[in-house]
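Quick heads-up: structures coming right below.
The numbers here are math on the coordinates, done by the rules we state, and not lab data. A quick note: this is a predicted structure, and the numbers were derived from the prediction, not measured. Cβ atoms are built from the backbone, for glycine too; each structure is taken alone.
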Structure P
Amino acid sequence: MALLTCEKLTIGYEGHAVLKDVSFQIHGGDYLCIVGENGSGKSTLMKTILGLQRPIGGKIEFGDGLSQNEIGYLPQQTLVQKDFPATVQEIVLSGCQARAGRRPFYTWEEKELARKNMERMELMNLSRRCYRELSGGQQQRVLLARALCATRKLLVLDEPVAGLDPHVTAEMYALIRKLNREDGITIVMVSHDLKAAVEEASHILHAGVSLFFGRTEEYLQSDLAGRFLERRGGETA
């Protein structure tokens, strides 16, 4: 059974559609990269999947025991978020809020989950540090640990390496790859890094006027990929 099914989905703002009739399925263990030109609706699609905005038409269904509030989300950071005055431990633990509901405290199990995910992201030595004092790469690992506290099945990542230097970018992709291939977590990632998208992903969704969904090797053989790569100067080379 698919974790996520989008059927004839139309998305946008205030009735203005930016993507129309999008249909695809994501299964457990998939690694989907969403690519396309700026303004093609990539981030809007992610926000619609997460329930942050309503679709204009079509439907989204969850399966295999997944509910919408059990998706881990790593959004693009704003300047305000980068300057957030909380400790690493507090931010990671806040990823358990969905499971805590209205309960005004975290359980031992939730605190243990946060600790394990800080270990997973090699953050234990930073647990009491203020988030805004960290480097960009460290902050992204904190947010990834936070997202992992919210899910055991599906991570949604919006430009997770934006603004990072090449070395830290490679480290972040390695962490995401390990989560997918070794831990079995399904990944959905928006990326402008086309080279990484085709190297890392099992599936590609190309958003825009022309749509494509399929396995990465099928995408690379398509006319749509050829035209897109040509406009972007052959980024997979």
Structure Q
Amino acid sequence: MIELHEVSKTFGNGVPIVALADVDLRVDAGEFVVVLGPSGSGKTTLLNMIGALDNPSTGSISVGGVDISEASRRELFDFRRATVSFIFQSFNIFPGLTAAENVQFGADAADREDVDPAEVLDSVGLGDRVDQFPHELSGGEQQRVAIARALATGNPVILADEPTGELDFTTGVQILQLLQQQAADGKAVLVVTHNREISRIADRVVELSSGRIVSDGPPAEGKARLEDLHW
């Protein structure tokens, strides 16, 4: 579902900053993969390129059978609508829309007519907040609206940037359970985080350091259950 071959990303014209260097990565449908690394290791850059929000300096990226490193602007527009769903660390929900309207926007963008925003919001614990505007919600609630909007698209690839960063432990576990279920339903789920505890429930853990993959494999101590997590 996701395949990167010798992908590098460099910023700057004077003294170049290497964000990613010669990255090879494959994520199959039905996999729940966690990318670990400290701030500045290249996690968000990796996610943005897989989601076609940024272009690699070198290398190739294929997602859902589309070579996005060679795609036209129109092809990339169609790709984002039909293939990837982003859960942004900064939420990126619309301040002038209610929680339900934000979720409906996600469904409309993916041309889905079978989505009930209230049901999706209820699945992330916001069944009683459907008519609230973002300024009336806490940071954690806004993040859950962003997650609900991504789930409403039904797209086969979910890209999540620190999806539990603003959530308390109980709600964070609830969200991770939803993401696990998305993978169980056949979607490719890629989560980037600095929270090593989350990696314990992954099918695979990819560790980044200074823009390079330094390890890629199952959790070191075996895959844990959600109820075994703590942070």
Mean count of other Cβ atoms within 10 Å over residues 57-64 derived as 17.9 - corresponding label from P, Q: Q
At a computed 3.5 (distance in nm of label points 7 Å out along Cα→Cβ at positions 73 and 217), which of P, Q: P
